[in-house]
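Each value in this text was obtained by applying a stated rule to the coordinates, not by laboratory testing. Model, not experiment: these values are computed from the prediction. Cβ atoms are built from the backbone, for glycine too; each structure is taken alone.
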Structure I
Amino acid sequence: MKASHTIEPVFDDPNLIAYGGLPAVMKLAEQAGLYDLIDTHVTVPGTAGANTSAKVSAIIAGLVVGADSISDLDVLRHGGMGRVFTGLRASTTLGTHLRAYRFGQVRQLDAVAARLLARLAAVSPILAGADQLVYLDVDDTIRETHGYHKQGAAYGYSRVKGLNAQVAILSTPLSAPVIVATRLRKGNIDSGHGAARLIADSLATLRRATTTGMLIVRADSAYFRHDVVAAATAGGAKFSVTARLNKAVTRTIASIQESAWTTIRYPNAIYDDEQHRWISDAEVAEVPYTAFTSHPKADHVTARLIVRRVTRLNPQVAKTQDELMPGYRYHAVFTNSTLAMVAAEATHRDHAIIEAVFADLKDGPLAHAPSGKFTANAAWLALTAIAFNLTRAAARLASATLGKARTATVRRTLIQVAARIANRSRHWRLHLPSDWPWEDQLNALYTAALGPPAAVTAT
């Protein structure tokens with residue numbers, strides 16, 4: 001494709017906006033009660049806390065359109081945006097607001113995020129299938145930083161200097177993930193630290209969102225801890241946690257009879273129609289196991305240990321590592337799930353979905369830790385979760401397909417659409433490009449967002 005003429009850019013149209021889908025997204029936020037929640041729960045001290053709801057919603061709008069730094073928030077102040085929206089603020093003002101946050105105010109934002117998720121579920125089917133089965137995945141990631149001016153930055157488990165973001169996400173077999181809770185920690189903190197509290201808060205949020213299906217908390221081996229399992233159980237959920245291959249687990253695996261192993265579908269597996277089974281290099285078995293026996297007896301937990309073994313491509317490599325059976329690689333899951341063995345093991349592997357969320361966030365607002373102040377970055381993370389969920393809710397109203405798309409795709413198709421403002425009979429109209437491929441989806445979003453507010457319970 002080639003430009004048909006010599007083109008000269010002229011920035012002179014006060015009636016153009018770059019984000020024709022953003023008004024619908026922010027109307028959806030209003031419908032879900034975002035502004036009321038901010039006014040009720042967030043109290044930032046000093047002059048920086050004046051007009052908090054306007055400032056917080058401006059930051060969220062900036063994150064929705066793709067801002068990944070405080071200065072990027074100025075992207076909203078162009079063309080006719082001041083006629084479409086009230087409460088626009090300069091990035092310097094919003095930066096001052098963020099830096100005024102203390103730990104208490106960050107937790108207030110967490111409360112807003114939790115309540116807003118429940119309200120978004122009332123106006124958009126982002127929790128479809130939650131009446132049957134719900135997965136709560138917990139993990140953490142390092143947000144790399146550079147220089148010496150970021151409070152809390154340190155070398156963590158990845159040997160990368162940065163800040164540690166602990167995140168809990170919710171998904172169902174029918175819906176894409178949404179973020180339930182977040183915590184920003186120092187870069188060198190233990191992954192499992194504070195996970196029990198995060199899980200407890202997340203499960204409370206899920207109950208607020210009236211999820212009635214079976215809840216399964218999934219996590220990797222860094223969360224193989226008694227307090228994590230106890231928090232899941234206390235919150236009425238099942239747990240499915242990767243077990244560390246310590247001596248006790250290894251002895252338990254060694255006790256499994258050869259006849260107990262079942263072949264499963266796995267990458268490169270072939271189904272034999274005559275034998276009605278998978279021919280694969282992966283097998284699973286299960287055995288009862290009592291975990292945390294080094295703790296007091298009251299903390300012991302007996303559940304299922306589901307083990308997957310995969311044929312090692314080069315067994316000779318493992319012989320020098322003093323492994324139990326060098327011909328295989330072992331992966332153990334400690335769970336009290338009532339799912340069948342093969343289904344429970346496959347379900348646990350789907351915990352990897354949280355890595356897609358991390359990639360999505362780092363491709364957007366979490367591309368940077370935008371401030372040198374730790375609490376400002378913590379507030380930014382909480383607002384990122386709100387923007388992520390709001391975008392997901394808008395996309396799901398537009399179409400079921402976009403409801404499962406990456407945030408970058410949603411921005412490109414529904415939000416970053418050029419529009420011209422026109423006033424007709426005291427009614428604002430947005431003129432959008434003709435032949436826009438996602439016209440139907442954008443119309444569906446506007447119809448839903450501009451409809452009557454849904455009845456939501458005040459919390």
Structure II
Amino acid sequence: MLTMFFDTLNRAATRMLAGGLCLWMSCALASADPLILPMRERASVIDRWLDDRIQNVLPGIMRRSGIDLWVLISREYNEDPVLKTFLPSTWQSARRRTILLIHDRGEGVPLETLAVARYPVGASFVKAWDKEKHGEQWQRLAQLIEERDPRAIGINVSSTFALADGLSSTEHELLREALPENLRGRLVSAEGLAIGWLETRSAAEMEVYPQIVRIAHEILAEGLSESVVQPGVSTTHDVVWWYRDRIRELGLSAWFHPSVSIQRAASPVIDMKADVLSMHDEDVIRPGDLLHVDFGITYLRLNTDTQQHAYVLRPGETEAPESLKQALATGNRLQDILTDNFVEGRSGNEILAASLKQAEREGITASIYTHPIGYHGHAAGPTIGLWDQQEGVPGRGDYPLYPMTAHSIELYAESPMPDWNKPVRIKLEEDAFFDGKATRYIDGRQTELLLIPRQP
């Protein structure tokens with residue numbers, strides 16, 4: 001199973017990472033297990049990625065948005081979620097008041113990245129304020145902006161996207177007061193720029209993201225196995241807390257509390273609202289149960305979000321009932337319908353409507369609630385349905401699909417379960433990447449039910 005490597009072996013592996021982009025050591029270790037780096041090496045990868053993204057990802061997004069100067073402002077422990085993604089790996093938060101200024105000087109010229117801050121902000125931002133030399137911080141910021149005379153000054157305010165609304169009202173007011181009147185009128189929402197920065201994945205990140213999702217898949221599979229689940233003894237809460245402990249043991253973090261739930265013949269028909277709003281009652285896991293898990297990890301500042309199913313074999317069984325296999329196949333078909341509708345420029349609401357219409361034509365009882373994944377779990381980009389908004393999501397659902405973006409393909413398909421005299425709901429979630437032409441699962445998807453116990 002998953003292994004954490006330390007000391008000499010880990011440092012030797014790091015030297016083989018080809019610039020921090022290959023975290024796969026199967027050839028050296030005769031194993032298919034992903035390598036989980038110690039913290040020092042993680043920091044090195046994160047900082048290289050940040051510099052690469054600023055140089056190679058951000059310029060195109062700034063020009064697409066029409067913003068030539070982006071100002072990000074946060075005070076310690078009240079960080080703008082976008083500003084946090086620009087901080088070096090060794091910073092856990094902003095320090096005092098941290099102001100970052102990013103200036104697009106034109107095609108073919110590198111972005112100018114300045115830190116108007118008391119302390120240097122990593123290697124990607126040049127320190128541009130010395131209190132003893134330049135005076136007060138706001139005064140210096142206004143001076144720097146005046147010197148660059150930008151057409152549009154982007155600030156992180158948004159009524160639609162929480163992630164793009166990180167400028168506090170106090171900082172907004174102080175910024176306006178610091179600027180001369182002629183520049184105040186150039187302040188514009190950086191919503192599109194902020195979302196574009198957060199949602200766009202770099203080529204370097206996408207070389208490693210499959211290994212991150214693989215780690216999540218392996219943790220999930222281990223938790224839904226006989227090594228963790230003892231039918232008749234283990235409860236759903238036992239498995240939930242096993243996941244929390246296992247994730248921590250591996251030096252990773254969970255970005256939300258996992259859930260484990262059961263569908264069985266004796267349980268009531270699922271009510272979606274009740275299912276979503278409940279914390280899932282604790283229950284003993286028994287033979288014949290269909291288990292469902294939902295969990296996500298954070299590693300190298302990237303997140304995963306996965307939902308899969310396992311079947312607990314009854315005595316004498318060696319495989320799951322055919323009706324459950326068919327139900328999973330129907331869930332896979334719904335995934336295909338959805339990802340086939342991923343077309344650059346389509347809004348989340350357009351993708352949702354087209355997918356649900358196709359599912360209806362094929363006789364699939366469906367619900368789709370797909371979201372972007374990346375720097376955040378429920379990340380920046382187009383929302384493709386919510387469980388209680390299948391008619392479309394105003395605002396966030398109107399945002400278009402862009403290339404080089406990652407998405408958690410989250411949905412359910414309901415299928416008849418004759419043995420239960422009621423339907424079964426297959427709830428799936430797998431992380432996928434859209435390159436502008438096609439959508440692929442970052443580390444595959446579940447096409448067969450996990451079995452407890454595993455069969456040879």
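Structure notes:
- For mean count of other Cβ atoms within 10 Å over residues 65-72 computed as 22.8, the structure of I, II it came from: II
- With distance in nm of label points 7 Å out along Cα→Cβ at positions 161 and 353 derived as 2.2, matching label from I, II: II
- Entry that produces 1.00 once Rg/Rh (Cα atoms, Kirkwood Rh), for residues 105-248 alone is calculated, selected from I, II: I
- Structures I, II, by relative contact order in percent (Cα under 8 Å, 6 or more apart): label with the highest value: I
- For mean count of other Cβ atoms within 10 Å over residues 169-176, the highest value in the series I, II is held by structure I.
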